[in-house]
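Undergrad: Please find the structures below.
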Structure I
Amino acid sequence: MSMNQVRQVAEAAVPGAVIGVLAGAVVGVMAALVGQPVGWALTGAVALGIPLALLGGGYGAVVALGLVRPGVFTPAAVLWLVGFPFARLLHETITPVLLGGSPTPPESIPTFLAFQALISPGFAIGFVWLFERLTPAWLAGIKDHNPVAERVYARYAVHAAALWEARERRRARRRPTAATGAAARGRQSRSS
C-alpha cells in the first residue's frame, strides 16, 4: 500500500478516532463532575481518549479497507470486547503516572478486565450508533479528493438503498389495498 493510500484510509477513518476522543472527553467531564481535580480529569480524559481514538480509528480503517460492511455490529462488538478492557486498564494504570505518581494497576487485573469486557457491548452499541451517523457525512465531504472515501461512501449508499427498499416492502405489506379496505368497510357496515 502506498503512502498516498495509507493517507486516504487514515482520512476515511477519522470519524472512528473522533468518537474515541469524544469518549475520553466524556470520561474527563464525568470525573470533574464527581469532584476529581481538573488536572486529574483532563489527564484521565487523555489517558483514555488516546487508546479509544486508536481503536476507533482502527475500526474506521477496517471499514475503509472493505473488510467490514457498513452497519454490521459484530465486528465492532468484537473489537471493543477485546480493546475496551485494555484501554481501560491502560487508563487506570497510566493516569497516576502522568500526574507524577507511580503506576497503579487494579488489584485484580483479571477481574478488572472481565468487568470491562462485560460493559464493552454498551460502549460498542454507542460507538456503532455514532459511527454510522458521522461517517457518511464525513465521507461525503472528502469523497471528491479521496478515492477510498468515495468507495466507502458508495457502499454506504448501497446499504442505505437496501434498507430503504426493505422498509418500503414492509410498509407495503402492512398497508391494506383499496379492495381489502372496501371489503373490510362492507363487512363492518353489515354487522352494524
Structure II
Amino acid sequence: MRQLLLLRHAKSSWDDAALPDRDRPLNARGRRCAAVMRQAMRDLGLAPDVVLVSTSRRTLETLEALEPWDETPLIDPLDSLYLADPMQLLAALHAVPETVRSVMVIAHNPGLHDLALSLAGPLAGPLAGPRAGTEAERTLAAGFPTGALAEFMVPGPWWDLREGSARLVRFLTPRMLEAAG
C-alpha cells in the first residue's frame, strides 16, 4: 500500500499587486498555518519519501515551513506543477518510481482539489451507488482551502493511479487543527 499526501500551499500575500503570481510569498497567517500542519503531520507520523513541489514561491515556502524532517525526503521542484490541472498532476505522479512508498505533492487549486475529488471517486453515481461518504470525503467535497492536507492510500502502482483508485484516509485543514488544538 502506498501513501499520497496532497497539500495545498499555505495562504499567500497579495500586498504587492505588481508582483507576478508565481512570486507571491506566504503571509503571516500562511506561515502560522503551515507550522500547525507541520505539527499535525509529525503527530500523525506523516513523513513522505518524495516531495513533488510546484516552483512557485508560496509552495516552496510552504515546503520550508514543514522542515526540519526527521528523515529528509527527496525534494523534486517541478515547473509543470505550477497551476497544474489534474492530468498534469497525475502525469507527475505516474513518473514516481515504484520503490517509493510515500509521496507528497505541494501545489495549487483548482487542480489539486479536482485531483483529490477524482481520486476519491464519486459520492454517488451509477457505479458507486448512492452513499453519504465519510466525514473526510464530505469535508473535501466542500473545498480545499489553503494549507489543507488530503491523505490517500493507494493500493496499486503509481503509474496506475486514476479516478476512484485511491482511498481518502483523512482531510485536514489548518482551521480544523487550530479549533482542535
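Please treat every number below as a calculation from the coordinates, not as lab data. This one's a predicted model, so the numbers in the text were calculated from it and none came from an experiment. Cβ atoms are built from the backbone, for glycine too; each structure is taken alone.
Undergrad: Given that helix-only ellipticity at 222 nm (-39500 (n - 2.57) for each DSSP H run of 4 or more, over all residues; to 500), derived from a single structure, equals -9500, which label among I, II identifies that structure?
TA: II
Undergrad: May I pose another question? Quick check on the output: 22 is relative contact order in percent (Cα under 8 Å, 6 or more apart), derived from one of I, II. Which one produced it?
TA: Value 22 for relative contact order in percent (Cα under 8 Å, 6 or more apart) corresponds to I out of I, II.
Undergrad: Here percent of Cα pairs over 23 Å apart has been calculated and equals 37, so which of I, II was it run on?
TA: Label of the source structure: II.
Undergrad: Can you rank I, II by mean count of other Cβ atoms within 10 Å over residues 28-35 and just name the one with the largest value?
TA: Structure II comes out on top.
Undergrad: Work out which structure the value 0.60 belongs to, where FRET efficiency 1/(1 + (r/R0)^6) of positions 20 and 36 (r between Cβ atoms, R0 = 30 Å, to 0.05) was derived from one of I, II.
TA: II
Undergrad: Given a computed value of 0.20 for FRET efficiency 1/(1 + (r/R0)^6) of positions 68 and 156 (r between Cβ atoms, R0 = 25 Å, to 0.05), which structure among I, II does it belong to?
TA: Answer for the origin of the read-out: II.
Undergrad: Which of the displayed structures (I, II) returns the greatest value of mean count of other Cβ atoms within 10 Å over residues 4-11 on calculation?
TA: Answer by largest value of mean count of other Cβ atoms within 10 Å over residues 4-11: II.
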